[in-house]
1. When distance in nm of label points 7 Å out along Cα→Cβ at positions 26 and 138 is computed for each of P, Q, which one produces 4.0?
2. If Rg/Rh (Cα atoms, Kirkwood Rh) comes out at 0.99 when worked out from the coordinates, which of P, Q was used?
3. Of the structures P, Q, report the one carrying the highest value of mean count of other Cβ atoms within 10 Å over residues 162-169.
4. Work out the source of -26500 here, i.e. which of P, Q gives that when helix-only ellipticity at 222 nm (-39500 (n - 2.57) for each DSSP H run of 4 or more, over all residues; to 500) is computed.
5. Can you say which of P, Q returns 36, 27, 11 when Cα extents along the principal axes in Å, for residues 106-145 alone is computed?
6. Comparing FRET efficiency 1/(1 + (r/R0)^6) of positions 130 and 210 (r between Cβ atoms, R0 = 30 Å, to 0.05) across P, Q, which is largest?
7. Between P, Q, which one scores greatest on mean count of other Cβ atoms within 10 Å over residues 202-209?
Structure P
Amino acid sequence: MNERILVSPADLMGDGVFETLHLRESGPWLLDQHLDRLARSAALLGLPPPPPVTPPAGQTGVMRIIYTRNLFHVGVSPIPDQVLRERRDGIRVLSAGLGVSAGRQPPWSLATAKSLSYASNFAARRWAARQGADDVIWTSIEGYALEAPTASIVWLAGEELGTVPWERAGILPGITAAHLLSLAPSVGLRPAPRMITLPELAEADAIWLASSVRGLAEVVTLDGTVRPRSPWTPRLLTLLGF
């Protein structure tokens, strides 16, 4: 059934924030963390604190919270086949310069908010598709890996499980990546959030893109170079409950 949602001109310009959660039988996964990020994003846009959320009962799939100056909406949809395919088969990734310095965005930047202004994010993925890839890793002017258009970067180097620290990089805080690193010691890995250059990332034992619904998608090619599949991928997906 199609649901009609009334929007205003400000909504159509992306003046709002959102969160996407993996809705499991047990309820929305990492709900508190997502609500905290939603409130933080809203504050960056000058929005009041979001209203309380009542999780949908008896449903699974993708739960999306949309909050603008005129609208607060919680909806559920099926997990797209592409997401399940990427989780299972991995993804082909290209690197691309974002044209910004790491952690030095202008004071009005919303790079650390999950804003509705996602047109350039999806444009980047369409560009990758035209090149025969699936996704993009954005890099800074200095050559640091930052994030993907809809995911955080996670990598394994020896016994270190790394991700890009959002405060230093000036990127969106990755909830799934942070949760995974918090669990790393339970499987004998050492959490190591740090800045990493693209050549260093290419030398890692494994690379993943992490997001709430996707969980982990292993990078199987980076800039055309084929990467061997990691035995850690199914283990870390299990650790995350996928």
Structure Q
Amino acid sequence: MIANIWWSLPLTLMVFFGSRRLAARFRMALLNPLLISMVVIIPLLLATGIPYERYFAGSKLLNDLLQPAVVALAFPLYEQLHQIRARWKSIISICFIGSVTAMVTGTAIALWMGASPQMAASILPKSVTTPIAMAVADSINGIPAISAACVIFVGILGAVFGHTLFNLLRITTKASRGLAMGTAAHALGTARCAEMDYQEGAFSSLALVICGIITSLIAPFLFPVMLQLFG
């Protein structure tokens, strides 16, 4: 076993930026940098026998930058403030419907397939950013770690296949694409939107924030109702 993990941060950066160059060259949805980084780093850790905790300790700086990165998403949001003011009713309605749909469908399917109430509670906040999802799961007796895993999985799906789906459905409006991605795929989807188009990223950031608030407020009341209906 390798004795130290000083190399985990440069390894992570090297794999991620290498993946970005690969994605920029071939422009394939499956070549998402986050997905490629996981495909490379996870087998490497398993092969070398290095526990995830030790790897995480060596690259903790990246995790510490997560919150400032999320806050930085507010800048493009501010620049689109004039459009947001003109459409605020439809934006809030879309985010409300999207948030409730995301919570209801995930929880209903989990309970219908025989999941325990604790597991269903962990799945319910899958479409909001990780810190909010973990807090919501904890408040309704879910398992925060499982919620975090679900959030990452959903975010990767959205980032990889979201724009392909938009194109197939001929959804071209930047506001629509951004709101849909932010509602369904949280921060990872927002980052993908920001790469594709600045305005998409702004609306996705807005949906990310609004859906996080809506989920936090509604989840404690919605989950008991879901248990009675599907439990």
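Each reported figure results from applying straightforward, stated rules to the coordinates on display, with no laboratory input. This structure is a prediction, so every number in the text was calculated from the model and none was measured. Cβ atoms are built from the backbone, for glycine too; each structure is taken alone.
1. Numbers: P: 3.2; Q: 4.0.
So the calculation was done on Q.
2. Working: P: 0.95; Q: 0.99.
Going label by label, the one that fits is Q.
3. Working: P: 19.5; Q: 14.6.
Structure P gives the largest value of mean count of other Cβ atoms within 10 Å over residues 162-169 among P, Q.
4. Details: P: -7500; Q: -26500.
Label of the originating structure: Q.
5. Details: P: 36, 27, 11; Q: 27, 17, 13.
Label of the originating structure: P.
6. The structure with the largest value is Q.
7. Working: P: 20.8; Q: 27.9.
By mean count of other Cβ atoms within 10 Å over residues 202-209, the leading structure of P, Q is Q.
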